[in-house]
Structure 1
Amino acid sequence: MHKFMTLNKSFALRLTGLLVENKTSKYLLEKISGLSHSALRNIFNENNKEVRLSTVAKAANVFDLSLSEFFSHEVFDLTKIEYE
């Protein structure tokens, strides 16, 4: 039996991994990306099930990743993501 997660959870896990890997903080992610504090809080607290593509693009840009590079991580295995 597969354990499903929301797209937002996948996004939060990917961001957390990138923050650790790049030794940066959520505060710097917020400042560099231009994403609001509340938007990032909602992502990391998993208050949303989905994330806007523009939000993903802004976050990926902070780490100099294309969208395809950002989504090529195992947390985005479509067989394990819950859809509405």
Structure 2
Amino acid sequence: MAKKLKIRFAALVAAEAEKYYAAHPLGAAAVRHPRITIDHDRYIASTARSIKGGVIGFGTSIASALRAFDELYDRTPWPRPH
């Protein structure tokens, strides 16, 4: 039973993420495809291996977590090539 629930959750996440990516094709989330997890009542969009190591967006829905990821990614000062 738990395995079927995980598969349904993964399918739901993928479908919702694809809708977001289609609506925001130039956003960091659409380009980077962060991993989406759920912790209690919030969704987490992250490309980081740990909370200290990268950009992480939190939200009450998949779209809001991806939007938070995009906003934080855009505000992060990345090293520029010389």
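Here log10 I(q)/I(0) by the Debye sum over Cα atoms at q = 0.12, 0.14, 0.15 Å⁻¹ has been calculated and equals -0.32, -0.43, -0.50, so which of 1, 2 was it run on? Comparing all candidates, it corresponds to 1.
Sorting 1, 2 by relative contact order in percent (Cα under 8 Å, 6 or more apart) from high to low puts 1 first, with the largest value.
Every number in this text was worked out from the coordinates using simple rules, so none of it is lab data. Small disclaimer: the values here were computed from a predicted structure and weren't measured.
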